[in-house]
Structure I
């Protein structure tokens, strides 16, 4: 093995080690953030972030838990609700529509539900939610409460701050076992992507590691 090859191999190994250490640190930061989410305070509206819709048009269990958590809150204080999520190529309808149907079946007035059926990832969720709330007549929305799965909430709050929201959040449960490992693993990479975008001032369009990225339908 030549000296040049040995040097290149050492560089490669060091880069791998640095990448592993960086990932482990970011995973630790994410876990810490999940357990130190700011307590929910006064709020003027609720934003519920989407997840998978089943073939029969109903929310999957994780999305159902998000909606149920929001319903618990709405029982104590009725405020406008934004439901977010477009239609993936494996979904029979937009996530936001399935979420609206679920809330209406639970007794929430349709007039209080703002629907965003066009957003394909977390950033778009919050950008569209901001536009909907700004156009809402009769309400002065200053503070929002974000409801999403626990592992996703810290980044959702960071993105909400980037969009100009004063936001707090409430986590919903997450499926255990392998699902927890997968969700935290992908969310860690999504955090690294988010920090890279914010530091460099660019948008990295490949969002495959955003656990909430929806596969766009063929006609999009």
Structure II
């Protein structure tokens, strides 16, 4: 009897992937071929229907902010490309908040700043909300509905651990963790390293380096 192909689903946390990989490589999402990357991850296995899943916070246009307009345009282009290749896109709103930072000994050049009368600064931060919950939910539902044999997870978010533990123990599904080891040339204290917890609690581990990831950059100029 012919052996059945192993069925897989691919779960990519877009925000996590950007900060761990793309930002370190100095490229944007639309410079990277997620479709070629998915084929590489599958490695001859069967990607089931709706088995390529991408989770990301949606960019909102801010009036008068050219950077936000450009980001929204790039994301719209990315979504169109993914949809044309039958990716299932799951989104959440990006939440913006103002954080206040006191100028004290923890801040580089704090003495100079305080001499200039600066005792506090405000920064605007943007965070995704609910992406980990959506990914974890799809991971569990896929196991319950028998949609995959192996889940390939491209995320180093420890919040996924309860869902991972459940599908392995309760549904006997395999978890394949895709981690990264990439040097940040601008700041060695901010290198990308695989998450040890994910390594410990996954069935298969694949740790990819910068040279592995550069193969999927679309433009030749970016390879230089």
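Among the shown structures I, II, from which was the value 0.80 of FRET efficiency 1/(1 + (r/R0)^6) of positions 42 and 90 (r between Cβ atoms, R0 = 25 Å, to 0.05) calculated? Before the final figure, lay out each step's value.
Numbers: I: 0.05; II: 0.80.
Label of the source structure: II.
Among the shown structures I, II, from which was the value -15500 of helix-only ellipticity at 222 nm (-39500 (n - 2.57) for each DSSP H run of 4 or more, over all residues; to 500) calculated? Going label by label, the one that fits is I. Mean count of other Cβ atoms within 10 Å over residues 138-145 was computed and gave 17.4; which structure, I, II, did it come from? Considering all the candidates, the number was obtained from II.
Comparing Kirkwood radius over Cα pairs in Å across structures I, II, which is largest? Mind dumping the intermediate values first?
Values: I: 18.5; II: 19.4.
Going through I, II one by one, Kirkwood radius over Cα pairs in Å is largest in II.
Just so you know, all these numbers are worked out from the coordinates, no wet-lab data involved. This one's a predicted model, so the numbers in the text were calculated from it and none came from an experiment. Cβ atoms are built from the backbone, for glycine too; each structure is taken alone.
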